[in-house]
Structure P
């Protein structure tokens, strides 16, 4: 499922889970569809795993 990343003024990412009872989601992010090819600084309470299909990925955690 492709879903646009929505970030509030507090920089919290608003994740739209399909099932409110069991909060999980698998998303496919295409960096070439994002602004300038990157995801803006954000945070969330959810645990996140990343899997790169093609190319490389630089991740900054701070």
Structure Q
């Protein structure tokens, strides 16, 4: 089973392409600066999973200019 579920992620970011872009940018930030984690506990141990968990919890949002 995948966590977080895609349905939950789609409520936070409307486009799956924007979701991938946002998650990859955040994963790169987490890889470069591990102390920048926004949640206390993560289920995933990898940066991409952590980024998706942050998006699902609403800690990371997308702003379009």
Structure R
């Protein structure tokens, strides 16, 4: 796949993510596995695409 096609697919993934689609739905509808969806998200920047994601608390050593 050439750079132009990868850039176009990453834009599609970005737009679907911004519309509220989760990674599973994006992958299912576009015929991709979760690694492909993640890589395409990374092209457009992790900060923008993962801003609303909930994370568990980090563990600490007592």
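Just so it is clear, none of the values below were taken in a lab; they were calculated from the coordinates. Model, not experiment: these values are computed from the prediction.
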Of the structures P, Q, R, the one that -18500 was derived from, the read-out being helix-only ellipticity at 222 nm (-39500 (n - 2.57) for each DSSP H run of 4 or more, over all residues; to 500): R
Among P, Q, R, which structure scores highest (criterion: Cα Rg over 2.2 N^0.38 Å): R
